[in-house]
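The following blocks contain the structures, represented as structure tokens.
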Structure 1
């Protein structure tokens with residue numbers, strides 16, 4: 001499992017009306033590779049609201065049509081649920097995801 005990979009999860013939560021939902025893994029790789037049983041993921045929805053915290057993904061990432069990663073709705077999921085691999089983000093999409101996550105979490109550039 002790697003950061004930026006997409007997985008379809010069956011019955012992700014009792015609140016989710018869909019039988020399955022695709023999530024993108026956003027945890028840092030050291031956590032993914034650790035003994036911890038969960039990773040942080042962002043859900044993917046067909047709705048696109050044009051928010052700066054959303055990243056458009058689609059066929060290039062293994063999906064059937066355009067969808068949106070929603071970085072304002074991060075969840076912790078057990079690694080054991082992430083078994084149905086869908087695809088991966090390109091380096092460019094990963095950069096878009098990083099920007100959207102920094103906006104969602106209100107993290108400013110710490111370099112300066």
Structure 2
């Protein structure tokens with residue numbers, strides 16, 4: 001909807017607003033207005049109104065549902081001797097040690113645990 005309004009306001013036969021005035025009116029950057037207008041010229045009206053398709057698909061999940069459940073169960077258990085609490089790095093090492101996954105970073109573990117809270 002906003003893209004259509006931006007194109008209408010920038011129409012030379014219509015209001016013919018400047019990019020700065022359009023960006024202020026619709027709360028976007030000037031570059032956004034420029035990109036929409038450029039897409040209209042290069043790809044046509046339909047492409048200018050629709051969102052741009054990704055060139056590359058998003059990265060695949062590193063852990064499947066079963067592995068995520070095992071990480072969560074591991075986190076809910078008691079930490080190893082000598083530790084008061086589980087840390088993300090400690091959990092990541094334990095995931096690899098128990099062969100839950102071939103590799104796991106602390107960020108992978110963090111994302112997995114964050115989904116459950």
- Message: When volume of the Cα convex hull per residue in Å³, for residues 46-85 alone is compared over structures 1, 2, which one is greatest?
- Response: 2
- Note on the structure: Across 1, 2, relative contact order in percent (Cα under 8 Å, 6 or more apart) reaches its greatest value in structure 1
- Origin of the derived value 6.1 (distance in nm of label points 7 Å out along Cα→Cβ at positions 38 and 78; candidates 1, 2): 2
- Which one of 1, 2 has distance in nm of label points 7 Å out along Cα→Cβ at positions 6 and 94, as calculated from the coordinates, equal to 4.8? 2
- Query: In terms of mean count of other Cβ atoms within 10 Å over residues 30-37, which of structures 1, 2 is highest?
  - Reply: 2
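Given 52, 16, 10 as the derived value for semi-axes √(5λ) of the Cα gyration tensor in Å, which of the supplied structures 1, 2 does it correspond to?
Values: 1: 20, 18, 14; 2: 52, 16, 10.
Only one of 1, 2 returns 52, 16, 10 for semi-axes √(5λ) of the Cα gyration tensor in Å, namely 2.
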- Item | helix-only ellipticity at 222 nm (-39500 (n - 2.57) for each DSSP H run of 4 or more, over all residues; to 500) from the coordinates reads -4500; which among 1, 2 | 1
- Comparing structures 1, 2 by distance in nm of label points 7 Å out along Cα→Cβ at positions 22 and 70, which one has the largest value? 2
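FYI, it's all coordinate maths here, none of it is from the lab. Keep in mind that what you see is a predicted model, and the values were worked out from it rather than measured. Cβ atoms are built from the backbone, for glycine too; each structure is taken alone.
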